[in-house]
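Some structures are shown below for you to check.
Nothing in this text is a laboratory measurement; each read-out follows from the coordinates by a stated rule. Model, not experiment: these values are computed from the prediction. Cβ atoms are built from the backbone, for glycine too; each structure is taken alone.
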Structure 1
Amino acid sequence: MDLDFSHDYIVKGKIEIGKADTEYKGKLTKSDGKELLANEKSKLYELQEKLYADGSQSLLVVLQAMDAAGKDSLIEHVFGGVNPQGCEVHSFKSPSSKEYSHDFLWRHYIALPEKGKIGIFNRSHYESVLVCKVHPEYNLNEKVWNTVSDFDEKFWEERYESIRNFEKHLTQNGTKIIKIFLNVSKKEQKKRFLDRINEPEKNWKFAMGDIEERKLWDEYMEAYERAINETSKDHAPWFVIPADDKWFARVAAIQIIIDALENMNLKFPKLAKEEQQKLDDAESQLENE
């Protein structure tokens, strides 16, 4: 199949979230998708091994979405077959008092993947221009500002600039960044919330706070649109993936991740002549035992 989800869903120029698809409307079937995902997972495993062996670069995958969009299950299904030694997942909750004692990027910087590894941010430094944009009072916990009125347009412009500079610095020093927004519809979120309420094995996933945040849907969409448009760059692009069908979001995400790894031109290291000679000698000794 001629599929190029990296091209289809990359954000270049400006995007209007309200006009972006939440449902996949292509010819790929769910059955096709499951088969494709299985094949791509094998390819991802091989590329992750090469990334680890190469050891000169790292990959950071940023996942952002509204509640119940499928971030956790996507991580499970896409990265389930990757060697855990070469892959780290960080889920960012509300900052701790220690984290608030540093700048807003600090806790994310110390969680970055080492060279040779894939790092996955389940929520990320973008929360500072998403949830903190919708609830600006949260920024007061940083103890730098005095009132909510301090969070004017200049404040937000400087936040976007800090994020752009942060990501540019990372890419200049060996970290490839891809950022994925799982674009779920409000209707589908409602269905998933009801599933969490009505299915006992899913009750633990539901929180009453989710209902309150859902009331602010339009504000969140505005915050996402602004953040994506301010920070989608060639070196650190955003991809907006339809997420009403979880199976499709996983297929699209894994292809985007694979494309990023393939474009890194990874290579298995070649041994120097003297090291190769040592291997030949070891092989000879073993065969002659």
Structure 2
Amino acid sequence: MIIISFEEHFKGEKDIPDASFSLNGSSKNLAILVHGLTGTPREMIYIAKGLNEKGYAVRAPLLDGHNKPLSVLKRKKWQDMYSVLREDFLKCSAGYDNVFVAGLSFGALMSIMLAHEFPDKIKAMTCFSPTLFFDGWSAPKLRVLLPLGYYTPLKYYSYFKEEHPYGIKNERLRARIDAYYRKAELHDISEAHLYGYPVIPISCMYQNHLLARRVMSILGEINTPIQILQAKDDDVTSPKNAAYIYEHVGSKDKEIKFFEDSYHIITADQERDKVVDATVSFFDRHK
């Protein structure tokens, strides 16, 4: 569903609680986990706990603008988000011997950007459901009109309402998300720190598009060991995205794995235990 509203601000707007978190662990090994666009660090909590149980210190920062009302978030550029992430990365990674990064969807692209800028600092990275193209089976049919919206001011006033299945195959978790998303109006961000924003501004999707173009242009320069994990049945972004990165990345040490019983948010879905195991195993090999 597309929602169009020409209101810049909504009555009673206020900031969202900051859902970023850190877990203490080894003084040598740090994993930095980057959430998805219009998402929340809580998407990464299960991966974080799995890594932490194996001794890793964990940092899950909040992308710039993601504790703000939509009127603020929709004006953020990917460069703004990367700049703040970069500052957090430099601050948190100081003093660690082994630093790893992992990101979900848009966060996967951000992780690639970090690896490109800091090849001597990042030992390995994992990309969960990387999103170069919005071409999954549940993506709105009207996505073919996105290029028209990208290059007009309408992108700041148009939104895609999050709809079933919300990137989640697990019925119990999906029901909890549905209870919020289904009733949420455009301005309702009361539980966005728990489940992410109930709508995605077209302007944010445009920033994903611009970041994807940048990532695609530098993939051949990447030499950091990379693991790419995605669901075969990803509802948001097809397996072609993972395959594209695998085929074009310059890293000699690379692997790709597909999961059979999950949707887009594999970090929290049916096979999250397998995703944790794969991530820990890959990072352990590169300490």
Structure 3
Amino acid sequence: MYHITSLHTTLPMKRDANARQSGKALDRLRPVAGRHNQRLKDLRQAFRRSELTDAGECALEGVKLIEEALRSGQPVESVFFSESARPLAEKLLPQINARTETVVLPDALFKSIVPSEAPQGVAALVKLPAFSGAQLLDRSGAGPLVVAAGLQDPGNLGTILRSAEAFGAAGIFLTEGTVSPYNSKVLRGSAGSIFRLPMMRLSSGELIRLLRAHGVRLVATSSHKGTPLPKASWALPLAIFIGNEGAGLPRELMHQMDETVVIPQSAKVESLNAGVAASIVLYEAARKVRG
């Protein structure tokens, strides 16, 4: 004998099960209305300073960036939703570890904390890994190291982080005068690469000593003169220095370089955007390294 289950019976049961799961997920949201909650203070301070919290957490805003952090396996410590973003919470909560703190805030309070003028209704505090110079140098046989030396535009640094991962860089060093990698615009521009690319801040003097001690060749980019990009040597280990958008590398750093490369371009164009120039150089280095 055959048993036939009515479609009209099955569909409502599935809808009821989904509704129960959704309701269970939303039950995880803890309402917080006061500005003096410690986690809100941590989030606000991290956004305003564009720095990590005392516990080493980075403040993120927006669905895509938080999903990238989750996909990259970064420990998401706390997630904050605005009241009007409860439908978004239903979709995101199943992706978030059950032990992660999840809170819901009044819309006005949420908007007063995040930097975006048109917030999506979700922010998070995420623990990022810390790397040592030795760890970055251990990877230098696989790809070039990138040095951001005095870059001040967050969009440029975000682009460089993204291109560095795309073209197989070993990691990135940030020297003095460089915009914070935890700036919200840098984070968005990196499109998640900041979660996967080893990174370290170090003074230029310490960095030069470290690179020299490990036999790393130092190459600078220039918009004026140097070895044409196609003729440059990309033998590893190698560190590619990207200087300030307007002034380039400081003179004392330029004197330390083993080679300066220039991207052939139209004489009508004064110079390329730092992010664009770095991306071209990284592509050429990857092309030569991979043969």
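Highest-scoring entry among 1, 2, 3, by FRET efficiency 1/(1 + (r/R0)^6) of positions 65 and 233 (r between Cβ atoms, R0 = 35 Å, to 0.05), is 1. Given a computed value of 23.5, 89 for Rg and Dmax of the Cα atoms in Å, which structure among 1, 2, 3 does it belong to? Only structure 3 yields this read-out. Each of structures 1, 2, 3 was scored by relative contact order in percent (Cα under 8 Å, 6 or more apart); the highest score is held by 1.
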